[in-house]
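These are the structures, in structure tokens.
Please treat every number below as a calculation from the coordinates, not as lab data. If you're wondering where the values come from, they're calculated on a predicted model, not measured in any experiment.
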Structure I
Amino acid sequence: MLDWSEAGPGDALYDLASLTLGHEEHVEDVIAGYGTDVDLDVIRAWWSLRSLLAVRWLVEHGFDPSPEIAVLRRSRP
């Protein structure tokens, strides 16, 4: 089964960032398999944006945002 809920045109690095969000230890392997030059700073920026948006949603809905905050702390160069 494929989940097409987030399918759409956009930056391919967003997809790579989504695959590795919270799993920075795998980013080099994913980049190597991608087969082209990848700007790691762009992937970090996508991690930050996704985490910031998630923190807002989690707080607004009464959930603990700690896991997303941890991603933000780890994604700094």
Structure II
Amino acid sequence: MTVLVIIIGLALWGGAYLISCALHPYIACGRCKGNKQLYSTSFEGAYGDCWRCKGTGRKRRAGAKIIGRGED
């Protein structure tokens, strides 16, 4: 009985997550925090586009990749 409750809970959580990903497929990039640029730690004033998000400031969520929502 307990296993059934856990499975149902996980299914509900997963469904809610996928609905959330369908509505909001992007999150702020974790590397640049959505600023689109990374600043150099060695040279003052030097900066460049974030390599992780390619300068967009956004990153596609894992669930959005699963359901095919958003573009890379």
Structure III
Amino acid sequence: MKTQTIILKQVNMLCHRCVMNVISTLSQVQGIKELNVDLETHYIKFKYINSSFTRGMVKRLIKESIEGVQVGDI
């Protein structure tokens, strides 16, 4: 399978708790590799191998993890 790289800027990621929540949430997603979350630049970068995975799904998961919404099974 082909590996794709996603880079997102998340401007509402303002603290270390946000970073930890994003890491925790995205680490649960099967197929995500090489996750890098940078609080200073607000960038989230990762590689993934999953054809059913969409950019919109990632954005929703990140938003929910930062806002403290309970994220269900992934």
| query | Cα extents along the principal axes in Å was computed and gave 61, 24, 13; which structure, I, II, III, did it come from? | reply | II
| remark: Calculated from one of I, II, III, relative contact order in percent (Cα under 8 Å, 6 or more apart) reads 33, and the structure in question is II
| query | Out of I, II, III, which one gives -10500 for helix-only ellipticity at 222 nm (-39500 (n - 2.57) for each DSSP H run of 4 or more, over all residues; to 500) as computed from the coordinates? | reply | III
